[in-house]
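So, here's a batch of structures to check.
Nothing in this text is a laboratory measurement; each read-out follows from the coordinates by a stated rule. The shown structure was predicted, so the numbers you read here are calculated from the model rather than taken from an experiment. Cβ atoms are built from the backbone, for glycine too; each structure is taken alone.
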Structure 1
Amino acid sequence: MTSSTPVVFPEHWLAHELLDGLTGLEIGAAAYNAFGLNTRNVASREGADFYVEEQRAMGVEPAAVDIWALADRIPVPDRSEDFVLSSHVAEHLPNLIGAFLEWDRIVRDGGYVFMIVPLQGALPQDGDRELTSLEHFVEDYRQGWTLDTHPTHDVPGGRMGHYHTFTPDSLTDVVDWMRACGLSDWQLVAREDVDSKVGNGFTLVFRVRHRATA
């Protein structure tokens, strides 16, 4: 059933403060949760179909998709974007580190990765789950899990559901591990332990740095 009054969440002041005047990609944009930035929407056909009714139930038409792709395989050139933005996407990624490496490839030196990630209890089924450990994220990366291969027996929602649960510290631990391994060099520049957009997640913003190549 569609709401008679559209539900539209406010734009994010922090996103405007950091990203106004830049161009980038938003992974899985939702029409009812717009950021008001200069972005192209990246979504898989499966993901768009998965959320189309949710958006219509909020009283809005689904966000238009500009690039049909998975979050870890986006067909744009290296270092071609000023930022990658995502809201409530990280939990749906079976291989978080693999996706972060793709975002690192895409963002120019000095650009941003801006993400809002759900608090552990935002989805009731996540409330009693154990926090996903750093070791789990690393093993996902080493196994090269994908949507087609990641086990789903304990994933709320099954395929494309919530593969992982996070806190701000556990997610920054992943980024710190990637830096220590020489996989990427992201510097945390902003953090909200409860996001100031909708209030059911936390916000982390990283500045991307690339080593000079010979």
Structure 2
Amino acid sequence: MNINVLNHPLISHKLSLLRDKKTGTKEFRELVSEISGLLFYESMKDIKLEEKEVETPICKTKGYVIDENKLAFIPILRAGTGMLDGLISVFPNAKIGHIGLYRDEETLRPHKYFYKVPKDLKKRDVYILDPMLATGGSAIAAIKLIKEDLGKKNKIKFLSIIAAPEGVEAVNKAFPEVEIYAAALDEKLNEKGYIVPGLGDAGDRIFGTK
């Protein structure tokens, strides 16, 4: 499977707290943000740098910078917004879009209800955010929408805290060029389409709605 799973003691520690049903809303939000920042850090390992002259207190030297104008963060509503803080704390000037999808509880298929992205999306590499990659339906729908607005050279990366094998395989099959980054690859989906062992409904736990 084409997926980059973070294998680090700090991730394991934070994931265990995140999965715990006793973890409250405030701490859950903070953990989602922290793990998302670590995911973003890993996903940027191949990003292009631009050379820039920097003057230190001692002398001039060669430095390297990242152009924030070439990045766009697009969370899938609503749970994906919980991941934003972890990314914009690193790049506060990156543009942000939103994709609204809801899942039919019977067919498990996604339906679009909102779509708003930066007008200059073709100039940017896109990071799609969704804490849970379950069936892959929402991920595939979001990638399709983004690809309609992007040029061929733009990169799309999908950042998810927990992924199920079924979802990863579905995205790999539909879009093999899209890199997936996750903090954990779990066992399977249950009959209701929830990830096992998972962490429950990420949106409900982020916003305290259940």
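Given a value of 10.9, 30 for Rg and Dmax of the Cα atoms in Å, for residues 120-167 alone, calculated from one of 1, 2, which structure does it belong to?
Answer for the origin of the read-out: 1.
Right, another one. Where does the value 24 come from, among 1, 2, when relative contact order in percent (Cα under 8 Å, 6 or more apart) is the thing being computed?
The value was obtained from structure 2.
With mean count of other Cβ atoms within 10 Å over residues 48-55 as the yardstick, tell me which of 1, 2 scores highest.
The structure with the largest value is 1.
Which of 1, 2 yields 0.70 for FRET efficiency 1/(1 + (r/R0)^6) of positions 8 and 176 (r between Cβ atoms, R0 = 30 Å, to 0.05), as computed?
2
Determine which structure produced the value 124 for volume of the Cα convex hull per residue in Å³, calculated from the coordinates; the candidates are 1, 2.
1
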